[in-house]
Structure I
Amino acid sequence: MMTLYSGTTCPFSQRCRNVLYEKGMDFQIVDVDLHNKPEDLAVMNPYNQVPVLVERDLILYESNIINEYIDDRFPHPQLMPADPVMRARARLFLFRFERELFAHVETLEKGNQRNADKARAAIRDGLTQIAPVFAKQKHMLGEDFSMLDVAIVPLLWRLDFYDIQLPKTAAPLMKYAERLFSRPAYIDSLTASEKVMRK
């Protein structure tokens, strides 16, 4: 049985919870209080951060690595593309999400006002840039739900919470977000603290 150590408000943990629910398999979630972390967390992850996945002797951290492992172990429904070229492209997108969008999350949550405003602007501009894609296709990689949708949805869910206002041109992105929010696995993966983040 897989055990996920997950922060109740952590967007990276939410990605992993989302994948576990999409796969519909047996797993256990251990809620971690981010202000009072258990001592064994630092033993499992040298960075002392969530999420951490434990399965028998295997301990994994870093949400994208955890999610690819779950996808390989339980291939249905497959969330990473089967084709090597598409897989490589998907990994590149995931890398860009981390560098261009999610790198600003910590600043929003812990930074000073000026840095937080810069972080908001960077996320707003990054999301606005990808918005036109959704005028033509349902999901990040085309018609099918994939790991890229899983990766970005926690940020879209937190836009109000982070006080990020998107321009009208981002309307296709917001329609896409609503589609993701209505997936049963997504709804199941939300913690009580996350549910109240959206008005």
Structure II
Amino acid sequence: MKLRYTPTSPYVRKVMVCAAETGASGDLELIPTDLLDADSDLPGDNPLGMVPTLITDDGDRLFDSRVICEYLDGLHDGDRLYPSSGAARWKALRLQALGDGILDAAVLCVLEGRREPGERSAAFVAHQKGKIERALDALAGEAAGLGGRVTIGAVTAGCALGYLDFRLAEDRWRERRPALAAWYETFSRRPSMAASAPRDPA
């Protein structure tokens, strides 16, 4: 399998964590991809021109992170990151949606901050950060249930919190959320998380 990626994408990190947790890391050939390269062949694999994009051994093209993570979870015989049915499944999917929502809003804040100063919208950033704060409070309310079996919900929440540390550390998300911070400190030490921690290219 081939995974088209950029090193700082939190959505790519989700896939990398899932690959490690399911034992698929060794089956992935990583293909660095420049999203701003006008001559990139990425649109041939993903018409949206986004990463992560997975090319399976059968030649199928899969995107986005939610689809790729579920695909990888179907390749092993261990405990599933996506519970098969019942309340556990809906909880995992709900937490995934919450974590992805944090990531979506955080990425928009980062991109807005890279615009020319005169083109930036403080109101837009405030709106996105309001989403992040509400979602963090919701996650904090479920912190006690994030431990135990690892699911796609925990993976996505962990990647979202890691991205906030990476790109929006000045917002100090841990304040007022000690239980969530304690869970993350433990979860972030998992080998899959430690190996995929985001770093800006040298």
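I, II: which one has distance in nm of label points 7 Å out along Cα→Cβ at positions 89 and 153, as calculated, at 1.4? The read-out comes from structure II. A value of 0.55 was computed for FRET efficiency 1/(1 + (r/R0)^6) of positions 25 and 137 (r between Cβ atoms, R0 = 35 Å, to 0.05); which of I, II is the source structure? Answer by label: II. Looking across I, II, the calculation of Cα Rg over 2.2 N^0.38 Å, for residues 113-160 alone that yields 1.31 traces back to I.
Values quoted throughout were computed directly from the atomic coordinates according to the rules given, and no laboratory measurement underlies them. Just so it is clear, the structure is predicted and the values come from calculations on it, not from any experiment. Cβ atoms are built from the backbone, for glycine too; each structure is taken alone.
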